[in-house]
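Multiple structures follow.
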Structure P
Amino acid sequence: MTAKITVLTVVLNQANALRETVQSVFDQSYPNLDFFIVDGGSVDGTLDVIRSSENHLAGWVSEPDSGIYDAMNKGWSMASDKGYVLFLGAGDCLLGLPKELPVPESRPYIYYGRVMLDGGREFVSHANWRLKLYNSLHHQGLLIPKKLHPVPPFDTRCRLYADFDFNQRLMKQGARFRFLPAFSAYASSGGITATTDMREMTEIVRENYGLFWWLLSRAGFDLARCLPVLKKLRPIR
């Protein structure tokens, strides 16, 4: 039996970007897929895009929310308890899905795929010790079994990285990750995390993994900031 995949898109006043995302999902041939859209009360043409697609949607809602992670929590509640959940923001695109996925069992895998960025670059995903240091997985390339966390999982106190926090908590509780090369997506450069907030990310590390990993994470970000300067200071030979 092929497992259910629930694709969730949250949007606010991004009609053109949403149109691209919707089309990329409809282009998929996966046999057991639901698509929900959670709109935050758009006043541009976003609702026109949704209504023109609603015959192919599993459902949608348009109402004010308290921010992107509040909207993502609403979407999580809509997803099937027996399948996988995938979040695509408006402007993100689903590039490929496997022909089938196993129904999540008692200890299911979280599947991660390829994530493409602007300019044809690929974000190199990691589901190992690196996830304890920084945001090494993008939600556009994650299929998460809902049974691992039946209730809405995102901490709405986070401004940018509630998804990173959720991924760390999943790993901390012993979730298993597996790379799925047939799964790929494009991550739009216009998302809320286009600007990195190192403070928030490292505070999440401290909350989930303690002082040692917080220090390593801070040191890594400090080194990353210094590298461009150090390269300029190298003597020319």
Structure Q
Amino acid sequence: MKLEGKACLVTGGTRGIGAATAIALAEAGADVAINGRFDDEEARGTLRRIEALGRKGALVLADVGKPGEARRCAEEAIAHLGGIDVLVHCAGGLVPGGLFEVTPEVWHAGFDVHVHAVYHLARAAIPSMRARREGAIVLIGSVAGIRGIKTNIAYQVVKGAMPALARALAYEFADDNIRANCVAPGIVRTRFHAAMTEEQKRINLERRIPLHREGRPEDIATLIREIVANDYITGETFVIDGGLTMRIA
């Protein structure tokens, strides 16, 4: 897929990996709608960076964990950009706690923003892709969904659903020339991991990550852009973690 002039929607696109992805797509010539829940300086700063690249940008405020708002998010992006060629679902967040710590409300909220949002966003965006006879969907998973993480049962389950969702969409819509893939990052230098203690960070860098550094949002964004651009990749999950998941001790 040539990204020049394409229309992209990035949920969770106002900060972190989502913002880096939106900017990477704009650098490749795409117009980008970014979604977030808040109209704050961080969101406006990301929008300004997209527009400074000479691309059309839009800020769509919506909580995609709510079905009506997820559909509206895609519909507003289509209205702003004239359609959707690329959907990247970055919205989400940690769902902490083990089985007996996670309340039913938190459990269901985790599924709403990570899993159920994909259902509603895809149903709203795919007709536009079908009309254009081309499309790409990228879902952001996590190494936690592949290898597991202690005391975070809901998070590893919802992130474990991302590869399956990508495969299901890839298979169902291959005849429409719509591709779907999953990216599973490891430890990335974002607000998401900011709560780690200095001791946890030291152990990660010295013992857990063979490349001895955290990932940068730009590392993940570059991979996403390449997956979108390569029109012979679909139904795959790409781990990008500095070697974290290959460690056995």
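Just so you know, all these numbers are worked out from the coordinates, no wet-lab data involved. It should be emphasised that the depicted structure is a prediction, and the values quoted were computed from it without experimental measurement. Cβ atoms are built from the backbone, for glycine too; each structure is taken alone.
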Looking at structures P, Q, which one was helix-only ellipticity at 222 nm (-39500 (n - 2.57) for each DSSP H run of 4 or more, over all residues; to 500) calculated from, given that it came out as -13000? Q
Hey, Rg and Dmax of the Cα atoms in Å derived from one of P, Q reads 17.2, 52; which structure? Q
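In terms of distance in nm of label points 7 Å out along Cα→Cβ at positions 109 and 157, which of structures P, Q is highest?
P
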Matching task: 1.0 is the computed value of distance in nm of label points 7 Å out along Cα→Cβ at positions 101 and 125. Pick the structure from P, Q. P
